[in-house]
Every structure is written in structure tokens, then in C-alpha cells.
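Below, each structure is written out as C-alpha cells.
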Structure P
Amino acid sequence: MTEATQFDRDAIQRKYAEERDRRVGGNRKAVSELWRNEALADYLTDPFTPYADRAPVREDIDVAIVGAGIAGVVTGANLRDQGEYEIRLIDTAGGVGGTWYWNRYPGVMCDVESYIYMPMLAELDYVPTRKYAFGEEIREHIDAIAQKYDLVDDALFHTRVLESRWDETAARWVLTTDRGDEIRARYLIMAVGILNLAKLPAIPGLERFRGKAFHSSRWDYNYTGGAPGDDRLTKMADRVVGVLGTGATAIQCIPPLAASSKHLYVFQRTPSAIGVRNNFETPEEFAAGLTPGWQKDRMENFTAFMSGKETERDLVDDAWTEHMAKVANPRIEPGMTPQEIGDAAEAFDFSVMEAHRRRVETIVTDPATAEMLKPYYRYLCKRPCFHDEYLATFNHPNVALVDCPRGVTEVTERGVIVDGTEYELDCIVFATGFEAEVTPLPRRVGHDIVGRDGLTIAEKWADGASTLHGVLTRGFPNLFLSPGPGQQAVVSVNHTHVMVAGGEHIAATIAKLDREGVRSFDVTAEAEADWNAKIEAGFSDRSAFMLACTPSRLNFEGDPSGQNPRNGSYGGGYGDFFGWETLLDQWRAAADFPGLEVDRGD
């Protein structure tokens, strides 16, 4: 499959351009800001944990962590290993888990191997039950970490931070919340995640629909029947359902909906590339053969393979390493010119996408439906998906695919309108995902972080991120940022690897600051300028690729103006993970704190 047998470059480029042009424009970038729109507030209501009144908390603690997902829990656990710290996790959710707390829709599972995605497996002496774990197993594992490290009892759930403000005199961060809390903390850690803002398209008439409507991250099992981990949607037999979206969420919840509903309409703007998942239960011999350090070794093997580094063996061996790693890191033979490299990469990309298109043909029996499901674009234009039941769902007589490249035109009292045709629905499921991973941190944080001299981080980062190592930022003393895309750190398909490295670094840094009697620290102007220059130097202009790409969240909806050299990664591209990790280790091992101004309170 790795060689293209017939590749007419001009013809395929024309086809890709035609399909792209069908999808440009419309309301692709229009997103309803749910947390600011009272008319749509119900879309954010927590259906999983009852809201409980409590008295406001007023306290002075060591560490406040905003976010109780993987990043927040792993960082808190590492802090527990470093010493006796008073820690508060704060989250709008009703419990720990982050994206896995909210995403409990039927069929939800991770598309990264569970043995490298689920953190701290060795610490909990746990081996996932499957190669790709279902959502409930992941959520329960994150909760088990939080319980083991005593992070749950003191957490403030169903709590939104309204403001974080630096108090220079007290050398404390002061957090105020919508529950009347005032938390004063020596250190503040922002661990808000990279997919934390549910995306609802701003379709005219959204509030008029009289049936049931919800976002997939707030799945209403009271309406559908079933439960998290139980895909038998027992209340849907007489209901007509419409699903908006055909991305990673939709391909997972559509098969259970199709099996349960009277009729299912799938409204598709752009088909996803659906690769083979080949999930299976963890073999007994795998668990029995594990040795100390196995998860770290496996994580590093995957990251190395995905980065194009020479490795003796592909331990994970899945579609990520078979397709994406090779597309992103084309093979370069000695003496090849840039043109030859580009041509070879495009030919291999074509072979990968052609295999995906052939897979659709072999599974979907109706030729017209199969044609609508074929992905015509370069592999890196959209995040690839992997599933073994999704495509076959369109062979069911009660399932209809509605191709709408520019999206749904309007929502009415009875359903939705596409190209002048109204589809009457009992229920609309918005499987429209989340705002992009590179959404600027100030927006993902969701509140003002006010540093020295009243400057907010949103104001400081108005022209792009500005950090040291992607973790610290000048003017905001004692503040740590969990590393993420667009924040001058590194990027990985397995974001858990980045979160684990960031959590270990932040916890170890706090411990060292305390050992050396540091009251507060700030980044020097020179160190930050230096880091910014490194990031900008690694910038690669992808304008030509974006202009030729089908619009998606990965490429700013095909708009090159969304690029910003300041928002890149250390080492360029996705980043040099191992170089960044080594740099952090060396920085912590240095005699002092290079690039920091420290106040020891003398």
C-alpha cells in the first residue's frame, strides 16, 4: 500500500481543489460562545454529576491548579511525590477527567494506544484492558490517580474561576470564583487542556428547535437511554435523529445511534479519512511480560517514530506509525533535490489517501453514498480517524448521509434545512467537537489572568505567545503553564507524553524553588526574548499547503493568515520533543535558575 501504482498529479490536484472549493466559505468559522450566551447555556449543563451547594472557600494554600484533567492530575500527583503541599484542583466539571469527564457519548474511545495514552500505569500497577481504551476506562483511571494521590477531597468541582490576580505585596495569586471562593496560592498552574471549549456552529435559528438538542460532550442519557459504557440507547427506537459532524466524535457515536434510532440522518461537511483501528483485548502475555520502565520506553518509542527518528522497532505499530509518521516525515534518499522530495512525499500521500478511498468502496454498498464518503485531500489536512464499524453503518436502511459541504443552512422549529430541504428531526446531536488545539491559551483559560502592573496574559499575548520553555511567561510570577500546542513547547499525537513531561518538570521546579528558599520568581526579559527568537527561527510557512487544503481546524479552516511564527514549537514543526525534554532537565540541574529573576525574601 505504500507505493502509488498510478498517480496523475495534475488530475488529483484538480480533484482536491474542486473538493476544497466546495467547502470554502459559509459559516465555518462562526462559533457560538456557549459560556457567554445565556440562551444557549443549557448546552453546557453537566448531565453527569448533580450540582451541590457549598459554602465559599477562603484559604491560603501552596498550589492552585486550574483544570482537573490529565495535565492537572498528573502535575498534582508529581507534586505529592515532591513533598507535603496543600493543593487545590479547580474545575467547571463535576469531577476529574477533563475531556474524559465530559466526553461520555456512546462508543467513545481514544484513538491513541491506551498503553501510551493513559498516564502513570506503572504507578497504579494497571494495564489497560484493550489496545484502544473506551472512555469510561480512561476516566476511571484518571480518577484512580487522583484518589491515590489525595487530590479529590480538596478539589473544587463545578467551579469556574472568574479571575486570577497576582498580589505583589503578599507574593500570592488570588483566585476568585463563581462560588464566592477566594483562593490565595503561592503557585498557580494553568492545566486547562487543549480541547476544552465545546464548539457549537453559529447556525441561524439554533435556539428555535423544539425537539431535543445537545452537544456530544454533554450526552443526555436520560433522553436516549443507555449510560456511559452502555451503548444500548433504549429510548431511541421511535425517534428520528440528526447528527451534525463526521469527525472523530461522530464516527464513534453514529454506529450506536444507527443501531438504536428509527432513522438517522448524518449531516457531513467534509468526510474523514477512516483508517483501520483493529482494536483488541490486551493479551495476557503482554501484561505478563512488562518490565520496569516499560511505559516510558513505549511512549518514547512512539514519539521517536512519529518524529521521523531512526528506531530499531515500532512498538506501537498502528495506523499512526504506518501512515502519519511516514507522510509527515517523507523518506529522503541521498542526493534528492527539494523538488524530488516534495514529489515523492506527494506520491506517497496519494497512495495513503487512495487506500482510504478504496476502503470506502469495499465497505459501503451504495455507490453514491460511497462517493460522498471518500476523502479527497492531503492526509495532513484533517486529523485522521480510525474505526471498524462506522463506514458499514451507511449500509443500514435507516441511515442516510446528507452531503452539505457548506454546512447546515438553518435550524427550524422542526429540524434543519440544507440546500432548501427541511429534514424533520426529533433530536439533534451536535458532534461538532471542540475549538482547535491551537486556540490561544487566554481563550482556553476562560478568565483574566492578571499579572504585574495590571497586565493580563491576553493583552501580553495579543500578538502571539511569549514564554520561556513554553511553561513560564514574564510578568506573571510563580505561574506555570501546562505545555500545549501554540505555546512554544512541543506537540505530539500522544499529548499525554507532553503533559507527563510538563507535569514532572513543573513539580520538580516548584520543589527546587522551595529548597532554595525562593519566595517568588519571574522570567527575565532577555531569556524570554531569546526563547521567542528560537521559536520564530524554527517557523515554517505552510501557506501553500493550507491554500490547497480542505478547510479544517488543523489548518485554520484553510486560511494561512492564522499562522503565527510566535506560536510555533521548539525545534520547528511539531517540535523536538527529546531536545526540549533534555533542555528542561539541564535547566533544572543548573546551579541557579537560568533566565529567572528570583526573590528570596531577604
Structure Q
Amino acid sequence: MMTGSIQERSWVEIDLAAFSNNLRFLKQHLHPGQDFLQIVKADAYGHGAREIAEAAINEGAVYLGVANLEEGKLLRIQGIQAPILILSPSLTSEIPAIVEYNLVPGVSDLDFAKELHTHLQGREYLIHVKLDTGMHRSGIRSEEAMELYQAIAGLQGLRIEGIFSHFASSESDPDFCTVQEQRFFSFVESLPEKPRYIHLNNSAASLKGYGMGSNLVRFGILSFGVNTLGDVSLNQHLQPVMTFVSTLSQIKAIHLGESVGYNRDWISESEGRYAVVPVGYADGYDFLLSNRAKVLLRGKLCPVIGRISMDMITIDISAIPEAKQGDSVTLLGNGDKAIRAEQIAAIYQGSAYELLCQIGRRARRYYKRGSEFLHSAPLARRDFVARDFGDRKLNEIISAALSQRLQNDEIGDLIYREILRSFFADRDRDVHYRKDFVHEITFRESDNPQYYQAETTLSYRKVLDSDSFIIACARSDEQLRGYFIRKDVEYRWLLDDRLELDESSFKVSSARINGLELDCEVIRRDGSLEIHCSQEGLATLVGKEVLFEIDTVTLYPKKLHQFSVFISELTQGVNIIFNYPPSIGGVEPVTIFSGQQKNPQVQISKGRVQVYSQRDQWIFPLSGVVFSY
């Protein structure tokens, strides 16, 4: 266990090394020509579908099995590219999403197949046909299967890649397994052309030698180290992958004749001690384990005493005098056969499948490989998917996440309100960002003793939105502010209001895209200049990332004693250089950065100050630097 570094009321550990070892044992029972499909439905029986899928693929799984569209869709969103089979019947309303996410449906209904066919638009699409050979749940009855199979085969574009069925009781009824085998393989043999995959076996059936004609085996409960076959010799090969751990939150004395818990179901027969463990049936630890289960504490088994309540259980620790508050206690997993999932479920004649799916509902999952910690998963057991939420709720989540990450509600709210919200205000707008942003400003003495000549060189990379853009110069904050909300403006300059709005005060000496010199047309507005930059060759670059380069020459008033550079767009990698003449003496940079890096690097030398971030660091708008002198 990883108890040393975890400070939680309860948690679930998932050992992916144990899972891989279980798969290697199960693969030893595959026959030549057999591959395996890993079942990851129900969040991989509570173990985490993405992590189990990735581990299974690394061990050679050629397919993954889910119960429904949503489970398969989530795996696709999480980046899983392997083939995914939907084992349960799908709804016709789900067909567009099934096709969108390239999921393979299990089909046993002609109407569904026809509806799927209408959505193909000429493309080929894989399906698996499911037979009911005696379980009498989903699937087409075996005596009706040939008619369905032939009808589907006649739908152009639908390709039957597999045919499958399901054993009703592979662990306990060999006679009925034989009946199902005969029905299934009799049908398969009657087909004029066999599909690529023929699968009847689950992992238990494979270990028992059933379904020899299958070329695909579905690994499920045994791969998670739960021995449902009753053969104790398997316990040395099948290691529990899930461990459910909690903490002793309180220790108390109990006297002879006193009771513990609701309805006084347990009465102490001696003096002793007991402990409170902060989990209950709301955490998936079944109520029927009251007064019957055992937990593992300091390597010894302790009985659960009294009724299991919603949020707490109590255990007798009289035999462990060294136990203390804060000790970890294992409720399910490895360490003793009494806490294996199959043994715990047997106590109340329950299902180990159900137990695994429900255990640790309020606990964070920690993934490890042996003793190596990998990562943790959220309490809700579902990765964040933005499309699950409405706009209002999503906005609240984004704002809260920023505040949590920055550990400052005020700053988090500011970043959301002033920056991110503007990105989402117009859903149809493409949101691009700048990267490799370099802005070099050089002050020189000018002919006008009240002003420095300011030469600026700006370069950055960005996706080109249009075949033209604007450089704006205005004489007031109010006029310039209007240019900050315009998508077509790439550069803005605030000119001293005592200067004339002409090229003697502000001039674009060069504007280039990918080295292509642009034509610059100056248009005078009321209180501002707009320099429209365009070139015929730009049309071929729209939608592509290009290098912007803009050079200007202007005047800057000496009396201000400070010069500011602000980042107006989401930017990755910033490098700002301020060069100044000897008459200034010295310059003090004041940085205002928000993003991954609050404190950028600063280098100061004679006549030069440089402020920069790492190239891969994100900088939010409204960041910048003020050079004071």
C-alpha cells in the first residue's frame, strides 16, 4: 500500500502491475490463433476504464468491450484509439454518435441495422452480430439468427466483423455450457463465410477449456484478480488489482454489556477497545456485512461490529493494543484471503462484480505500478468532459478551477472575467494565440528635446485570420481602447496628445508576413491613424501559422519617466527588450505577469533591460512590464 504519502479519509489503490500480471497468466490459457478483448464496461468494474484499457492494450488486447455509447465515447475523448465493441443493445437515437466516435455496435435487431445503414454515406462500417444461445438476455435467438444475419449481410456498407454470444453460467454449469457451445458453433459452421472474430468465451470459460472454436476471448472479472471459480489454487496467480483503504478516525473503550451502533445489534461480552472507520454503505461497503466482515489492521484481522451505517463502521481492535488513531485499515484487497472481493461478497451471498463497481464511491483512486505511484483520479470517477455541462455550469467550473489552481479567489475570478470569458463570448469566433513573442524597443535622443525617438521591432507567430490587418495609433486611451476589441488589429500605439497624427510622429517602417513585404495604406480617422497592411500573396496563407514582423518609428515624451508594454492576447513565450540612451541613467522593470509563470526572468545590463519567459510558458492577456526610469 502507499499509505505513507496519502492523507485521506479513505482511498482506492489500483495496481496496474497486478493487472498486467493477471493478464499474462490468463494469456497462457489462450490457444494458438486466439486473441483477447478486455472488458472495460462500468468504468472497468470500478478500476478506471482509461487506465485499464491502456494497460490491456500494452499487453496485446485487440479489442475493448463497453456496455454503451457513453462509455465508448468517453474512452475516445480520453484518447483511446483501439477498436471498441458495444456489448449491450444500442438505441437508434445513438447511431450518429456511434458513427462519430467509430464504435462497433453489437447488433441483434434488423431495424437498428437498417437505421445504421442510412447513416453510412457510402463508407464501410464494422458490426458484430450477437446471438442468444440460452442466456435469454440480449441477442437474437439462435433459431432466428440466420434470417437476420443474411438480411444484414445484404446491406451494402455494413460489414459483419464478428459474431458472439455469452455463457449463462461458465463458472458452475458445464452441461448448459455444452448446450450453448453446440448452438453457437452450429450456427457459425452454417455460415458460408465466417467473420473475422468469433467469440463466446469469457475468462472463466477459457480457463475451463470451453469454446475451443473461438478466436477471441473476453477477459473480465478474473483479469482484475477476483477468483470467481472457487479454485483456491488460482489465488497464487490472480492478484487483486483494487485495494480499498481507510483510516482509524477514533478509538474508544467498550465495557461489558455495552452496545455499538444502530438497534444495539452488537453487545460487548467483555472489556475492550473498538475503532471508528469513516466509511459506510454510502461508500459501497455493503450494509449486509454488518457483524460479519473482517478488515485488516497492522497485519491482523479485526471483526466489523454493529450495524454498518451510511458513513461509518466500527471494528473490534481489542486484540491489537498498539493500534492508534490514524492507522490505515484495509477493507478490501490483498493481504489476507478474508478481504478478497470474492470472499467478502460470499459473506452476504452477493456479487463480487457489484462489490467492485460500488466500492469506494467517495474515495479518490490512486494508480500505481507495484510500489511506484503514477497518478490519482477524481472522486467522481469520471474525467472532466466539457460537453457534459451547460454554458452556465461550465463557466462556474472554469472560474472555480482557476481560483483553486491559483489559490486566490480574487485573481482566479479576474482572469476568468477579463480574459477567458471573452474567448467564449462568440462561439463562432476562432480563438488563436501568439507564440515566440519578441518586442524590442529602443529609445534614442531626437531633434525634439521633449521626446525620445522610439524605434520598435515586434515579431511573433500566429495563425493568419485574414489577408489584411490593421496597425492603429491613437492620441487617447478611450480611442485606443476601441482597437483592443477588434479582431483585425495586430498592433496598437498610444501617441502623446500634443503630437500631430502624421508620419512625422508615428510611422510603420516595415510590415512583413513570412518575410513578404506588405503594402501599408495610411487612413486618418478622428483622433487616430489606421495603417492597413495587405498584399495579394496573403490570401494563400490564411488559416496557416505565419511569422508577423512589424517595425515602427515614433516619438515618446520624456516627462513620463516610464514606458509600458502590455500583452493583449493569449501568448506562449514572451521576450521584451528595452534599450535606452546614457541620458536615462538606469531603468527598473516592474513585471505584471499572469499565467504559468508569475515571475519572468529579468536581465539588466548597461543601457538594456530584458524581461522574458520560457518559450513554452503561457502568458495571459493584461500581463506586461513597466520600465521606470
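The numbers here are math on the coordinates, done by the rules we state, and not lab data. Note that the coordinates shown come from a computational prediction; the quantities given were computed from them, not determined experimentally. Cβ atoms are built from the backbone, for glycine too; each structure is taken alone.
Which of P, Q yields 0.05 for FRET efficiency 1/(1 + (r/R0)^6) of positions 209 and 433 (r between Cβ atoms, R0 = 35 Å, to 0.05), as computed?
Numbers: P: 0.95; Q: 0.05.
Going label by label, the one that fits is Q.
Quick one: P(r) over Cα pairs in 10 Å bins from 0, in percent came out at 3, 16, 27, 27, 19, 7, 1, 0 when computed from one of P, Q, so which one is it? Structure P accounts for this read-out. Calculating distance in nm of label points 7 Å out along Cα→Cβ at positions 273 and 441 for structures P, Q picks out Q as the one with the greatest value.
With helix-only ellipticity at 222 nm (-39500 (n - 2.57) for each DSSP H run of 4 or more, over all residues; to 500) derived from the coordinates and found to be -9000, which of P, Q does the value describe?
Working: P: -9000; Q: -6000.
The read-out comes from structure P.
Of the structures labelled P, Q, which one yields 10 when relative contact order in percent (Cα under 8 Å, 6 or more apart) is computed from its coordinates? Attributed to the structure labelled Q.
Name the one structure among P, Q that mean count of other Cβ atoms within 10 Å over residues 81-88 of 19.0 was derived from.
Values: P: 15.5; Q: 19.0.
Answer by label: Q.
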